[in-house]
1. Have a look at P, Q and say which one yields 2.2 for distance in nm of label points 7 Å out along Cα→Cβ at positions 94 and 134, as calculated.
2. Who wins on FRET efficiency 1/(1 + (r/R0)^6) of positions 118 and 398 (r between Cβ atoms, R0 = 30 Å, to 0.05) among P, Q, i.e. which is largest?
3. Looking just at relative contact order in percent (Cα under 8 Å, 6 or more apart), which of the labels P, Q belongs to the structure with the highest value?
4. Here Cα Rg over 2.2 N^0.38 Å, for residues 102-349 alone was calculated and came to 1.11; which of the structures P, Q was it taken from?
5. For distance in nm of label points 7 Å out along Cα→Cβ at positions 198 and 422, the calculated result is 1.5, so let me know which of P, Q that is.
6. Of the structures P, Q, report the one carrying the highest value of volume of the Cα convex hull per residue in Å³.
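What follows is calculated from the coordinates using simple rules that are stated; it is not laboratory data. Remember, it's a predicted structure, so these values are computed and weren't measured experimentally. Cβ atoms are built from the backbone, for glycine too; each structure is taken alone.
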Structure P
Amino acid sequence: MMAKKACIETFGCQMNVHDSERMAGLVEQAGYELTDDVDDADLVVINTCSVREKAEEKLFGRLGALGRGDGERPLVAVTGCVAQQEGGRILERSAKVDVVVGTQALRRLPLLVNRADETGESQVDVNPYDDVSFPLGMAVRNDPVKAYVTIIEGCNDFCAFCVVPYTRGHERMRPAGEILAEVRHAAAAGHREVHLLGQIVNHYHDPADPRHDFAWLLHEVHAVPGVARIRFASPHPRHVTPAMIAALRDLPKVCNHLHLPLQSGSSAVLKKMRRRYSRETYLALVEQVRKAVPDIGLSTDIIVGFPGETDRDFEDTLSLVEEVGFRGMFSFMYSQRPNTLAAKRMPDTVPDAEKTRRLTALQAHQKTIQTRLHAASIGQTVHVLVDSRSRRQADGGMFSGRTEQNTVVNFPGKPEWLGSTVAVRVDAAGAYSLRGEVVSPA
């Protein structure tokens, strides 16, 4: 008897990517063979994201396109943030869905799929389970070089625009012993770069000993043999401590890169967003970080068109972006998300056309900044962890990796260099990446 096949489709952030790796391990253990071919799958899992607008419509659009060439209908499970947000309403809108699994019930996926398969009845579980443990070695990691390790689930901050506390639940810390065991397991399997994940990753405290904070955890991960680089996402500016900055400065394996979400350069808008810092305190933090780590690469998140944002507020954002000189940015137009404070109390006052104009202006400004910063790297030698074949020239012997500052570098390479750190002399630069030649191979 041939094994049943399962296909997992993932939308959204790094946390969702890692959730899919975990679910892949669960369905494998349940007897399914993983496949990338949705048309050949007996089970299709759609792991959803609800951070951006129209997430629900994207899900139902994808569901409408599902179907196998042989006329058989696969079992379909919807997981992730839209599943948590919508629950049983998904079944009311689509007869193709058999299982709905919330963000805190992922470990129950095989059980619910089996029930649906045996009984023909739909299964829904969006209960708020507090247990954040996960079996060691179960995740099927998709990346041979990088390993995602979750350290916190959920969020307690309730920023006015953000749906995460409603879809991921309240903040739950994973025990440090379990985190470090997973890091050691990943390193032993050859993963050279570890990404620590959490909604507010730098708010971590070991539940067994609250004195053990995020900076302490960085030191512990740094001590694991086989780990070459450590990254983390996403921190919150108000939880950046002197000890964390010292860890960035003192620990060679912790990359010289800090993603520091800004959201707006206007103190008035930041207050409405409930971000709990101002333009001035953000800039002071940037100065403090750069004083300790002068060559650090900073990146950020920005929302334009938040309710009440004026032209002056947007100009404040542009001027702060220029002053800081971010090396990377994720930028979005504001969209109302269900249950959030902004959706309940703040009319969406900025017209869509104006949001589009502001986003276009911001992205053009950021592109100019990145072009300028990258051009300054021409002639320099940078150290790159080789993590993949270059997406644009996969058949031409081109490989890709990132500097410690998280800048993408493309270069001619060899397959055996994957997972190694090479020295690359930069000879060309664009807005989004560098190009060069390896001068010192692994």
Structure Q
Amino acid sequence: MLFRTLFFISILFSLSPAFSQNDSTMIRKLFDEALIRGKSYDDLRSLCKGIGARLSGSTQAQMAVEWGKRKMETYGFDKIYLQPVMVPHWERGNKEVAWIQSSSGEVVPIDILALGGSIGTNGMLKAEVVEFKSLDDLKKASKASVQGKIVFLNQAMNPADIVTFTAYGGCYGIRGHGAVEGAKLGAVGVVIRSLALPEDHFPHTGSMYYEEGISKIPAGALSTISSNELSKALEKGKVTLIMEMDCRDFPDEPSFNVMGELTGSEKPNEIITIGGHLDSWDAGEGAHDDGAGIVHCLEALRILKTTGIKPKHTIRVVFFMNEENGNKGGHAYATWAKKENQKQIAAVESDRGGFSPDGFECDGNPSYVQLIKGFASLLKPYDLHHFEAGYGGVDISPLKSAYEGIPLFGFVPDSQRYFDFHHAASDVFERVNKRELELGCASMAAFVYLLDKSLE
């Protein structure tokens, strides 16, 4: 442990803060390649339209693995290989249906998606609804008020939060833990308000969890409009929810992380990992989450190679499998790298959508934050201004346990529209702006170029 700490400290104190006019010229060249001769938009189209949604364990996910390997081969990366990983296999089954029924007997259809990992309803589930505004309110409820009913968790994302990821985090608990807390009080099912800001008819799915020893109950997400309709109906009196979901679990399936490299010219055994996750939820096409992140990193490596840059360290792009419902790919990668005695010196992830780039965040020693702040003057002409402490990403997070002191960096695009599409059927290729995607790719290439030069 002491050796690892000293290793990263040695890197830290040998950071190169000075850049030259040649670096400014090279960054301009990287942006020109992305904006004038870029491949990113066509690559994203082929992933989204040629394959579509890529839920772990599905045939589409396997096709995406083959797509990723083929793309890396086409671009002539130095090394390309697949890393085996076992992933969960959950299927939605037949399309979910739901209705609300008032005390007068009137029935109104509503929008619903099963949450990822939920059990099915085993036919039609029909029960009275009880509403709570937060997970804490549910936890405080009496068992008598919940027993035999369907819990409705109607907590909206806070529109006052400027950073929408903060608003998302503030109500994540209703999705992740709502079924467990409802089951503890005898609920027969749970539905939540989608974790989304716009008012529309798109329900947003996402992972939920069960606990050993607690009864499993079905869990679904309602669109924001349907959530409003249900809440208003409850204000008038008793409401019954009728729902049917056909989802189920299957045994784990073999899959792969897809990896490609540009070999370092000076320190080939020291690795900077960049990547995003290849899997997606089964609603939509996984365009912003995380097709854009995959393309950001693929295109960044292509740009570096095409412009003739010879990185000092090996730059490895990883298309991680299974971020959405288990992060098996991220854990497998960190375990494999450590077992192989690889020197992982930094990692960068893109998993926040394909919107206009703002900058990068650092999860690491404050000196690394100061390092990327030093990139600001070179990147300011490209409207990159956010270089702060923050979060790296889910896929690369296991590297923190395997490599003490390793800095993790996260690409930060504008967040305002991300939760319009996140985990919903609206997350399709057409929702990604070509120029914004290209700017993100160029930003990733420029950041990796500067990071490689700065780490000795």
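1. Numbers: P: 2.2; Q: 4.0.
This figure was derived from P.
2. Q
3. Numbers: P: 10; Q: 23.
Greatest value across P, Q: structure Q.
4. Details: P: 1.11; Q: 1.25.
Structure P accounts for this read-out.
5. Numbers: P: 3.6; Q: 1.5.
Here the read-out was taken from Q.
6. That would be structure P.
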